[in-house]
Structure P
Amino acid sequence: MLSRVANSIYWMNRYIERADNYARFISVNFNLALDLPPNVPEQWEPLLIATADSETFYEHYEVANRENVLYFMAFDTRNPNAILSCLLNARENARTIRESISKEMWEYVNQVYWRVKNDALEGKSWEIARYQDFLTNIISGSQLFYGIVDSTITRGEGWHFGRLGRLLERADKTTRFLDVKYFTLLPNVDAVGSPLDLLLWSAVLKSVSAYNMFRQQYNAVHPNKIVEFLLLDKLFPRSVMHCLRQAELSLYEISGTHITAGYSNLAEKTLSKLRSETEFMDMADIFDTGLHKYLDEFQTKNNEVGYAVFKTYFDLKPISNWAAPRSKILMQEQTQ
């Protein structure tokens, strides 16, 4: 497979997954705002901090209120991670490789982009209910896209590059969902462990569609168990551990190396190392490090995996002409 094609498939899937997760970020905050007691104000800034978009936001807005954050995260193309921006980039990647993907994939990505672009024209004046319907459609639409991919694409290199991109993006965003809880302020210290605190933790589960599966496995909503489920569970499809294991399998399928034979390139080495570290981590290790610090370090290491994939498969420049510094690529992982 051509490196250009593989790169476009990889990023098309990452952008679709990113749009899905941004819709989830906004949607769960909507639902939480409806459940909060009257004495607790809505909080929208934690979404910006957890997604690392706060600096860009404050370049264009003064106040992180509901209206500004909603428009910034959904439709503002000055935000490279906004839902509309992600769908635009996904469409452009799909357009350049139309001969390498299925007709149904291209038509669906194109259709979703134009629908959201038209919505952006009146998005600032929407009522809450209209926004909620929009976010639900984005989330459902991404699931439909993955269904189209799985039912129309041969399980070859292209499919594995797409799954690799989707799962690396999902692992990153699952840690950021947990980080939203860290940045959400409780009314006072006594609220820790209170029904309000558990309500916030339940919102984290719902944001990644994990609430029902979690309750089947655990009898009570407890913060430690929620963190363990979303980080270390090997069977839940949006947990960090599951994403890393499946992404690793796709990476080895691409190179043709048997996973038990050890790594054969930088990308496999970097991802296998991160998967191994996560697999042998336990909750005591995580809380000894500090949850926020652990999540922050994981996001950095996950970006290192993205950089290694780029160097291994997408960077075609001779070493003597290599001019893009490593820090620049890592920055792109944060904003693309």
Structure Q
Amino acid sequence: MPEGLIKNTVASIVSETSKIIIGKEKQLELIAAAIICEGHVLLEDLPGTGKTTLIRTLALALGCERKRIQFTPDLLPSDVIGTTVFNQKTAEFNTVLGPVNTNLLLADEINRAIPRTQAALLEAMEEHQVTIDGTTYRLPDPFFVLATQNPVEKDSTFPLPAAQLDRFFMKLSLGYPSESEEITMLDRVGDGIPFDTVGRVTSPGELVELKKEVRDVRIGDDIKAYIVDLVQKTRTNTDLLFGASPRASRCLYQGAKALAAIAGRSYVIPEDVQRLFLPVMSHRIELSGQAGYRNVSVKGILEDILSSTQVPPAKENML
């Protein structure tokens, strides 16, 4: 694969997506890193900040098949993964796969579905397959879930269980645009969103090849120890009910490699890990009851862990 292909491909994806999503280049790079690692992303933000529009625009730039599920309290597991249907002409049961059978699944307002329906995604997110009436079906390659949820509205919502949150590679927030960004947004999409201006940059097959290319990025033993040290400190922090899982270490490992490739490097530096630490960790830990009374925040704890952990010397990482 040509040198710098990942860097150029991601730059083009960000450029095409930024035709509609204004001023979110840093978040788009992080999402691209997760996608290259075939990881799932949870977008948690206020209504109207562009979460769903971002995912639709990104799907166009990626050249991937996209399907959307609007999660509601009456949604059933079969509405997600599929079911068997009796064919009266043949007197046989035929399997009809659900919308999960795609490359990019938009799970819109995922926390509005009942836990039973949320759980229908667990096998798909972890093993890239679904089981219907005892028969297992592989999902397309690549497969990733981009989910959205509203953090402020609690009526008719069901918090995602820890097991499902842990399957998300990272959690991100877009936030409000700046004044100049919002003016630019009005100029570009004020009269309608021009999705037809977004060009296809890659394809499902090319994304699979990019994932293979990331494996060749070098990561030193000192960086691996740095990752483990950071994760271990979430498990010993007395303000946390529980710390991050080994899956979190793996996401930091893979994501740091992807960010290095996006930056045009063939090796990982500590800054790659630091940039990922909050997005990868924030949804995987939970405050203890005492910490909640003291107004301690998850973000504050993670920032303290980052600042108090010894960083490997940069010169050793370039060897």
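Just so it is clear, none of the values below were taken in a lab; they were calculated from the coordinates. Note that the structure is predicted; figures quoted are calculated from it, not measured. Cβ atoms are built from the backbone, for glycine too; each structure is taken alone.
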Exercise for review: Could you figure out which one of P, Q the value 0.10 for FRET efficiency 1/(1 + (r/R0)^6) of positions 19 and 163 (r between Cβ atoms, R0 = 25 Å, to 0.05) was computed from?
Suggested key: Q
Review point. With mean count of other Cβ atoms within 10 Å over residues 83-90 computed per structure, which member of P, Q shows the largest figure?
Key: P
Point to revise | Winner on distance in nm of label points 7 Å out along Cα→Cβ at positions 67 and 251 once structures P, Q are ranked, highest first | key: P
Study note, to complete from the structure: Value 9.8 of mean projected area of the Cα convex hull in nm², for residues 139-218 alone was derived from the coordinates of, among P, Q, structure Q
Study note, to complete from the structure: If distance in nm of label points 7 Å out along Cα→Cβ at positions 11 and 155 is calculated for P, Q, the one returning 2.9 is structure P
Check your understanding: Which one of P, Q has mean projected area of the Cα convex hull in nm², for residues 51-194 alone, as calculated from the coordinates, equal to 11.4?
Key -> Q
Check your understanding: Looking at structures P, Q, which one was helix-only ellipticity at 222 nm (-39500 (n - 2.57) for each DSSP H run of 4 or more, over all residues; to 500) calculated from, given that it came out as -22500?
Key -> P
Check your understanding: Comparing distance in nm of label points 7 Å out along Cα→Cβ at positions 91 and 227 across structures P, Q, which is largest?
Key -> Q
Review point. Where does the value 19.5 come from, among P, Q, when mean projected area of the Cα convex hull in nm² is the thing being computed?
Key: Q
